[in-house]
Structure I
Amino acid sequence: MQADLALIGFGSVGRRFVELLDERAGRLAADHNLACRVVARSTRRGGAVYDDEPCADSFEVIRRLGASTADLRIVVETTTLDIQAGEPALSHVRAAIAAGCHVVSANKGPAAFAYADLRDAAARAGVRFLFEGAVMDGIPIFNLVRETLPAVDIIGFEGVINTTTNHIITALETGASFDAALARMQAEGIAEADPSLDVDGWDAAAKTAVLANVLMDARITPHDVRRTGLDARTGDAARAALPRGMRLKLVASARRTPGGPLVCTVEPRELPADHLLATLDGGANAIILETDILDRIAICQMAGGLTQTAYGLLTDIVTIARGARP
């Protein structure tokens, strides 16, 4: 099975994804009878090309991919998160679906702002819209619920889901400066291009909206999440919690109470030191899903980074290939 890929956005995640495709080409062929070929790229600074021919923009790239004859036509969307409206990623996804292309994305914006509409449009078009890499990198949160938890309702969740802020808080506990901890995350390519998205809690709010929309049919945007980020007082608060047997974490949560509204929050919260989320240091993330049948299910990622996010894109492509088999 041949999959032609158009990369919309080609930053750190996109480059690692291309490397991972090459590294795992043999496994993809042997295990899934799948060969992936990057036929197009489009970036804000570098312009757009399809089969080495210049294109006007990313939308021309998408239209040309949709007209190709490959077994699978997949748009890989990894542009930078826009917290105001999810653009241009949202328009890229809409255009890809309209052109008859599958979409995989590490961008939180489309699912955070318009998941239900995109899901329904993809279903009508007979394509898939997948985004496993958008939350907790390559950890299969959405696949877990979709594929292995039939007839189970997610009634709430809480988690530490932003790597940058968890690293910062962990470093602050040991006396590091806020600026030094943030600079390290930017140097490693983990912090968002605009670090305020992490520090102010917007990245976690976008992930919270994605989780709530997908797992709980919430139909919210990041602007509906009650949000408190980190500030100059965070270091003192983190260090003050330790002698009392507590740890400070930036916790994202959502819960639907019987007969009440869905409440979604992102906020620094003191947790007992033996709480699962309190044990997470540095780049570790975790989410606890509260279910109606299985009580609570915890998923931990002890280290996150570019490879894990790129792997999330790869798993989505394999999911699409599996579904396309006769």
Structure II
Amino acid sequence: MYDFLRPLLFKLDPEVAHGLTLYGLGVAQRSGFAHWLAKRPADLPTTAFGITFPNPVGLAAGLDKNADHLDALATLGFGFIEVGTVTPRPQPGNDKPRMFRLAGHEAIINRLGFNNGGVEALVSNVQKAAYRGVLGINIGKNKDTPNERAVDDYLICLRRVHEHASYITVNISSPNTQGLRDLQEEATLRRFITTLHEAQEQLGSQQGKRKPMLLKIAPDLAEAELDAIAEVLLDTGIDGIICTNTSIDHASVADDPQSAEMGGLSGKPLFDRATAVLAGMSKRVQGRIPLVGVGGILDGSNAAEKVEAGAALVQIYSGLIYRGPQLVNECVDEMRRQREDSHAG
């Protein structure tokens, strides 16, 4: 069905198409027709950072920023869903247009800028949803919060979402909030993660259940910067690393007239760089921190390559736009074959 709908959706503005697709998915779910859209994959249980996932293919943050569509998205067969990025206070994000489709490259450039309804709205939506699967909540800071007080915003979000999340992702790698990536600098990151880790442990003790905390990193870091980040994360007790966010390097799509648009590049052109960062981080942490591979997964073989590079789990987003819901099942099937082959070997 998606193969039929995609040409129609691609005639629309990307952000309009995004909203219309989620609305349609919600209608299908409430009407009982969602099973027509995607075949649910058979379970492929996978354990990482203390959580057992029904399958290792998740939805990356950014598609459902406010957890408005949890029940509808759950019908697509994901092993886990990550919502957000959420900030303490509502904010509109950057001016429109702010999402651009580079169809010839199977890529997207976005500069949404953490547009969301605020943490209270997200928590309310999570509480209203029937979804009881593995839920990640991705947290960030408001645009007008200076970096020297950024940790306060993350603490507000962490404390508010902790009891409602299966895990929490700390997003300091979006290119669309000015100065945000500066928080990845070694000394800043050490103080930042140490403060959040202390709050995480306190919340786990108070609520009777510790929730894993992950850090999402950028693909545009130099090797020395990745060395420093790995050292900090090993020292400060982070539970997982998501490799990677979108890229500010648009050289791979330079022939597209929209390549000059400001924002983060995702989709197929990101695959090689994101996977290289993943592989490099895998060598640095030597199995001590589970990794999540995201960036440029457009078919099952891409998902398997992320596992070969060191990922325990993968996430998809842009691939859904180009391939549709069938991508989830395809990735799970390929990862199943990969696992069976490795056991047979």
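Thinking of I, II, which structure, once FRET efficiency 1/(1 + (r/R0)^6) of positions 188 and 228 (r between Cβ atoms, R0 = 25 Å, to 0.05) is computed, gives back 1.00? Spell out each step's value before the answer.
On the way: I: 0.50; II: 1.00.
Of the options listed, only II reproduces it.
Of the structures I, II, report the one carrying the highest value of mean count of other Cβ atoms within 10 Å over residues 100-107. Don't skip to the end; give the middle numbers.
Working: I: 25.4; II: 19.1.
Going through I, II one by one, mean count of other Cβ atoms within 10 Å over residues 100-107 peaks for structure I.
For the read-out FRET efficiency 1/(1 + (r/R0)^6) of positions 52 and 292 (r between Cβ atoms, R0 = 35 Å, to 0.05), a value of 0.10 was computed from one structure; give its label from I, II. Walk me through the numbers on the way to the answer.
Numbers: I: 0.10; II: 1.00.
The value was obtained from structure I.
So mean count of other Cβ atoms within 10 Å over residues 204-211, computed for just one structure, reads 29.1; which one of I, II is that?
Details: I: 29.1; II: 12.6.
That value comes from structure I.
When volume of the Cα convex hull per residue in Å³ is calculated for each of the structures I, II, which structure yields the highest value? List each step's numbers first, then the result.
Details: I: 137; II: 127.
Answer by largest value of volume of the Cα convex hull per residue in Å³: I.
Read the figures in this text as sums done on the coordinates, not as results from a lab. Computed from a prediction, not measured in an experiment: that's the story for all the values here. Cβ atoms are built from the backbone, for glycine too; each structure is taken alone.
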